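None of the figures in this text is laboratory data; all of them are computed from the coordinates on show. Predicted, not measured: the structure shown is a model, and the values here were computed from it. Cβ atoms are built from the backbone, for glycine too; each structure is taken alone.
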Structure 1
């Protein structure tokens, strides 16, 4: 598992993930907010399985 998410991509994933997860506890209390957990994990790890399948890489090659 090599990193395929860049710094900005990872930061945006974590921010959007936290916002979506907040929907579970406040606001409309919808179950769709649990998708935020996936975004948070992929943001912290730096690897996105969907990017891997599509051949997308936002991380600069090192």
Structure 2
């Protein structure tokens, strides 16, 4: 199963990933994205979030 890596040092907390894929991502109180699930099953949604990230801090592992 593919996994997503979030580079927390690059994340600006814009919220695009959470807006596009709220079942997979959320923005923490410290304005950094985090994964809500380990194994991502909604691949199109997650891929859209990865493609939309303005700082490219989301990647498939």
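As an exercise: helix-only ellipticity at 222 nm (-39500 (n - 2.57) for each DSSP H run of 4 or more, over all residues; to 500), calculated from one structure in 1, 2, equals -18000. Which structure is it? Each step should come with its number before you reach the end.
Working: 1: -18000; 2: -6500.
Of the structures listed, the value fits 1.
As an exercise: distance in nm of label points 7 Å out along Cα→Cβ at positions 14 and 38, calculated from one structure in 1, 2, equals 3.0. Which structure is it?
Numbers: 1: 2.1; 2: 3.0.
Attributed to the structure labelled 2.
Taking mean projected area of the Cα convex hull in nm² from the coordinates of each of 1, 2, which one would give 4.3?
On the way: 1: 4.3; 2: 3.5.
Among 1, 2, the structure yielding 4.3 for mean projected area of the Cα convex hull in nm² is 1.
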